[in-house]
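Right after this note come the structures.
Just so it is clear, none of the values below were taken in a lab; they were calculated from the coordinates. What you see is a predicted model, and the numbers here were worked out from it, not measured in a lab. Cβ atoms are built from the backbone, for glycine too; each structure is taken alone.
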Structure P
Amino acid sequence: MKPSFGDRLRYRFDNLMSLGTPALIGVLFVVSLLVVLLAAAILSIAGFVPEGDLEPLSFAEAAWQSLMRTLDSGTMGGDTGAGYRAVMLAVTLGGVFIVSALIGVLNNGIERRIEEMRKGRSRVLEYGHTLILGWSPQIFTILNELIIANQNQKHACIVVLADRDKVEMEDELRERVALRGSNTRIICRTGSPSDPADINIANPQTSKSIIILPPDTADPDAEVIKSVLAITNAANRREEPYSISTQVRNARNLNLLNLVSAQDKLQVVLIGDLISRLVAQANHQSGLSVVYTELMNFDGDEIYFKEEPQLVGKTYGEAVLAYEDSAVMGLRKMDGAILLNPPMDALIEPGDHIFALSSDDDTIHLTNAEMIDIQDELILNDVQAAPAEPVRTLILGWNQNGFTIMRELDHYVTRGSELRVVADISEAAAEGIRTQATALQNLQLVVMQGDATDRGLLDALRVDDYNHVIVLAYIERGVQQADALTLVTLLHLRDIFHHDQTPFSIVSEMLDLRNRELAQVARVDDFIVSEQLISLMMAQFAENADLYAVFEDIFDPQGSEIYLKPVELYVEKGRPVNFYTVAEAARRRGETAIGYRIQADANHPEEAYGVHTNPPKSESIIFGDGDKVIVLAEN
């Protein structure tokens with residue numbers, strides 16, 4: 001059927017409407033101009049003039065008067081002359097319609113533009129900013145840490161791109177991030193963290209560093225990989241390498257990420273593996289949680305690199321004692337290799353950097369050799385640690401990280417130690433855990449099915465007979481339910497702990513940072529392993545990508561790790577001793593001392609639970625029973 005003239009007219013009008021506000025404004029302008037010009041032509045040709053005017057209006061004057069009546073209907077109130085009035089009435093009526101339509105179009109266009117701005121879809125024009133892609137509870141820890149790190153910068157900027165409403169993000173950040181008084185601006189944009197077009201809104205090409213947060217989905221690793229691909233393979237990517245920090249749950253995805261971003265600096269944290277190692281280490285070392293937090297947060301001392309030409313040709317052992325206010329931890333060789341606590345006779349070569357704990361990057365200063373005071377008479381040489389005895393460890397709850405925890409625990413205990421796993425799992429899952437017993441050399445594994453939130457079961461297990469208790473989250477049940485079960489179990493354990501004459505250590509795993517705050521208590525042993533430490537690491541990598549290799553070495557079970565060892569292995573107790581002497585005593589054992597822990601302050605959060613990292617080396621301390629030295633050592 002052939003379309004009618006009306007159909008074609010409506011079709012063309014619909015196409016015109018689809019062009020948007022600029023096209024509508026243009027049409028109304030053209031119509032207004034035609035009305036004004038038509039009225040001007042009629043007035044000038046017909047000779048219509050107001051009464052009393054003898055001269056006919058010129059075309060230009062007639063057009064001007066028509067335009068005035070189009071814009072303001074009140075202008076014709078004083079018009080006289082029948083012909084003149086008729087023309088001006090028609091012009092005014094047309095003007096009322098056209099101007100009203102124009103105002104409506106402009107109003108809608110402005111509202112639409114404001115709505116687009118509210119949605120956060122305008123392109124970011126920052127330079128040297130930190131870009132965060134994605135949204136999770138980790139973002140609040142990361143932002144607070146970055147704000148602290150940027151305190152000495154005048155115009156720091158962080159851009160957040162997430163698939164959430166811009167206003168909602170800003171409201172939540174105002175509630176949970178310390179923005180007041182900071183030098184850091186936070187800009188929020190709405191978009192998909194895995195869509196190249198949306199990522200382009202956040203201007204990654206000029207960013208200093210990029211943090212990718214995994215989403216709360218069934219397969220977060222897949223989304224992380226897509227985000228990395230969207231950045232590194234974009235058509236408008238920059239020539240210099242991106243610095244990208246992220247995290248994955250499956251070890252198989254590590255190599256894949258390294259392949260897709262071979263030309264960039266990619267720092268990937270394997271979440272489950274790292275948390276498992278932390279659980280195993282913290283299980284046997286009270287206070288280790290605070291040490292790790294001190295190393296990773298920006299509120300205090302951080303790890304910095306510095307090239308020190310004056311140390312070239314000297315040994316690492318000499319460098320350990322060369323700084324009053326900084327604690328040397330290792331060397332970065334000219335080829336980039338990280339040596340954590342290298343041999344004390346390792347030579348420092350041209351191009352090498354030391355890395356050390358210090359309050360800032362400009363506080364690493366060499367000390368005058370004459371100021372180094374070592375109290376040799378207080379150093380205890382060749383003191384051996386007491387032989388380790390078998391221990392009993394109880395794991396309550398279960399998830400896939402448990403297998404790694406078992407293997408790590410097996411490395412830290414002596415033969416004959418016991419590990420009992422009690423979890424609300426199926427018989428098939430329990431049998432799967434039992435099959436791991438053959439791979440354990442030092443641990444005797446016992447697996448039981450049971451609900452750890454049942455106080456009767458805990459009493460029947462005689463929890464107070466164990467040296468260490470680990471509470472794992474049931475990850476497969478969802479974050480909130482898993483954390484709720486962990487909290488209930490912790491309440492029972494704390495009650496048992498307070499009535500126990502032989503206190504046991506408690507290490508618990510929380511999934512949500514907000515629930516971690518509910519579980520906090522003033523006891524350093526009650527170490528809450530959560531993704532907060534992952535968040536702190538992400539913030540560190542965003543500020544200095546070179547730290548990735550340092551932390552990778554710290555958490556690597558091969559080589560040196562952080563230990564809290566009895567002070568009686570190093571210096572005499574009960575006498576004032578400076579930390580130069582403690583560092584020298586550790587140096588003679590092939591270890592690097594970076595701090596100490598006072599047992600008397602273990603329950604005082606205002607004293608950092610007794611943990612002191614990077615103390616001034618010339619200050620004296622009096623150590624007592626239970627005090628520890630924090631060292632980097634191989635065992």
Structure Q
Amino acid sequence: MLDGLFIDALSRELNGTLRTGRVAAIWMSDATTLIWEVRRGSQQYFLLLSAHPRAARLQLVPEEELPDGRLPATAFVQLLRKHLEGARVQQVVQPGKGRERIIRIELDTRGEGGVAHPMHLVAELIGTRANLLLVDGVTGMVLDSLRPGRAGNPYEPPAPQDKLLLQPGVHDEFVRRLRWLTTSERGQELPVERALVEMLDGVGPLVAREFAGRAGLAGVCCSHLKEEEKERLALVLEEAATACAAGNFRPTLLLAGPLQSSSLSSVRALTRTQPEAVVDFAAVELSSFPETHRLVLDSPSLVLQLFYAPRLVAWRVAERRQYLTRKVKDELARVLRRREKQREEVARAANADEWRKLGELLLSQLHLVPRGATEVELLDYYAVPPRPIRVTLDPALSAQENAALYFSRYSRAKRAQVAAREQLEKSEAEAEYLEGVLAELSWAESEADLDEIEAELKQAGLLPAAAANGRGESGSQRRGHPGKEELPSRNFRRFVTEDGFEILVGRNNRQNEELTFHVARPRDLWFHAQKIPGAHVILRRLGAADAPIPERSILAAARLAAYFSRGAGNARVAVDYTERRFVRKPPGTPPGFVTYTSFKTVDVPPEITDLREAGKSPAC
């Protein structure tokens with residue numbers, strides 16, 4: 001948790017690195033994030049300033065890990081460039097006497113006539129209320145802010161809280177307040193960890209838990225504390241306060257499980273694939289936690305990078321998946337409504353044969369039809385046994401003309417039936433296609449996966465090309481290729497069976513076609529869940545084209561086909577498989593649609609816990 005104590009450590013790091021440096025460039029990487037390039041002598045640094053509601057922070061970022069893309073400069077960015085580009089950083093501080101989650105960057109700018117004029121960039125890193133503000137260092141007025149509404153007002157920091165500051169000499173006052181708390185009604189059921197959060201300025205839940213653990217009092221209620229335990233806890237705080245005052249912070253990541261390797265590259269690789277492997281962080285060493293579950297680093301910025309960067313990717317993926325899913329579901333609902341109407345039309349057209357029968361009965365029994373009758377009773381010799389049937393007539397028409405009218409109705413109904421069935425088949429295929437896209441979205445893991453699904457939906461005309469991802473640009477445009485139609489990537493999911501056979505799984509319809517028709521060999525085995533949307537799965541043969549494949553490898557591929565399908569929630573799924581040479585794509589069908597022959601079917605559970613995707617890191 002980004003608490004006030006961590007802000008203290010972070011501001012000291014930024015001050016030591018950026019002080020006396022000049023701001024060379026400012027740009028915006030997304031709606032809540034700015035990047036500053038700061039040059040200090042021959043050194044070049046990049047400072048990330050984010051007011052993201054779930055990841056507000058300031059941190060140094062290596063150039064190779066800077067966020068992709070640059071947005072057009074907003075009025076706020078233009079104002080920052082006007083006042084701050086070329087300005088010299090005087091200091092970076094945590095303002096006030098307490099430990100608020102605020103960092104102030106004080107800069108020396110040159111105004112009209114080259115006269116020095118101080119400017120402040122204030123970063124309020126307070127959760128959903130996070131903001132970046134440009135403040136005049138002389139008047140204290142807010143010139144502008146990232147989140148609008150503060151310009152033209154004096155800058156007012158948050159009101160100070162009646163809390164103890166963790167600084168040398170805290171011992172006596174802490175013991176006094178703790179004694180009062182233990183005798184109060186509030187302290188009867190209050191754990192020590194929660195009491196520390198409420199009593200100490202800038203101490204978050206994780207650090208409070210650490211201090212309680214150091215004193216051996218984790219989980220103990222304040223009302224149960226003995227005098228010697230209060231004293232022990234106060235000594236822990238005094239020791240921590242002395243270290244923090246001297247700047248002896250120990251930025252630490254808290255991990256969900258033990259690391260197989262404590263190297264930084266291993267941690268980076270782990271967090272990229274499993275963002276939740278790092279569960280929290282603190283400015284102090286978490287010595288009360290298992291040694292295998294913590295990683296001490298030299299830099300608060302590096303801690304923030306390892307914690308937030310992979311989470312931001314995961315959040316973006318989740319947001320884009322939600323947007324695309326909503327669009328596809330809306331389209332699917334429209335197709336299903338249309339399909340229902342077409343089914344009703346087909347049902348109505350099913351009366352066509354009844355019109356023909358009535359016409360034939362009239363022609364065969366003309367002598368029984370009186371002129372001007374509104375109905376007549378005839379013998380229905382199509383029934384077994386034959387029985388009387390009443391036939392409605394137009395009294396203005398003769399018997400022959402009434403028969404012709406029924407034949408005309410029959411012809412119109414047959415034509416409508418054919419057309420309705422053709423349209424119904426198209427709607428059925430479209431609904432099946434959209435169901436497949438929903439399945440693809442449910443197992444999409446990365447922005448690259450979503451880029452390909454977006455491209456597929458644009459190609460199908462289901463998304464406007466200029467707003468495919470809900471942010472006004474497509475994946476190709478974000479990478480600097482506006483309007484360019486990309487080929488499907490070949491980053492298929494790859495598994496290896498116990499027998500050493502390679503299994504490839506398509507991530508979306510475009511990849512399915514690429515895998516089936518451009519990667520798989522004719523004698524490779526092709527798998528697909530039976531009659532439900534799902535991924536194309538290829539089990540590649542080893543050696544000769546007709547080399548045998550063990551049954552357990554076949555079942556492993558079938559289980560993958562079941563798992564990556566709309567039937568993944570079922571206990572068992574029927575999966576068809578055949579050689580790739582028996583798979584065909586009918587012309588004009590949607591991406592991923594195929595027909596196949598000469599297949600076999602196996603009934604398998606969609607369970608793949610015994611299979612690990614090649615290249616994936618195991619859990620920490």
*Comparison of P, Q by distance in nm of label points 7 Å out along Cα→Cβ at positions 48 and 368 - largest value held by*: P
*Computing distance in nm of label points 7 Å out along Cα→Cβ at positions 64 and 568 gives 3.3 for which of P, Q?*
Q
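If you work out FRET efficiency 1/(1 + (r/R0)^6) of positions 200 and 528 (r between Cβ atoms, R0 = 41 Å, to 0.05) for P, Q, which one comes out largest?
Going through P, Q one by one, FRET efficiency 1/(1 + (r/R0)^6) of positions 200 and 528 (r between Cβ atoms, R0 = 41 Å, to 0.05) is largest in P.
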*Determine which structure produced the value 83, 15, 10 for semi-axes √(5λ) of the Cα gyration tensor in Å, for residues 264-415 alone, calculated from the coordinates; the candidates are P, Q.*
Q
*If we compute FRET efficiency 1/(1 + (r/R0)^6) of positions 8 and 176 (r between Cβ atoms, R0 = 41 Å, to 0.05) for structures P, Q, which one ends up with the highest value?*
Q
*Determine which structure produced the value 1, 5, 10, 12, 13, 12, 12, 11, 10, 7, 4, 2, 1, 0 for P(r) over Cα pairs in 5 Å bins from 0, in percent, for residues 296-559 alone, calculated from the coordinates; the candidates are P, Q.*
P
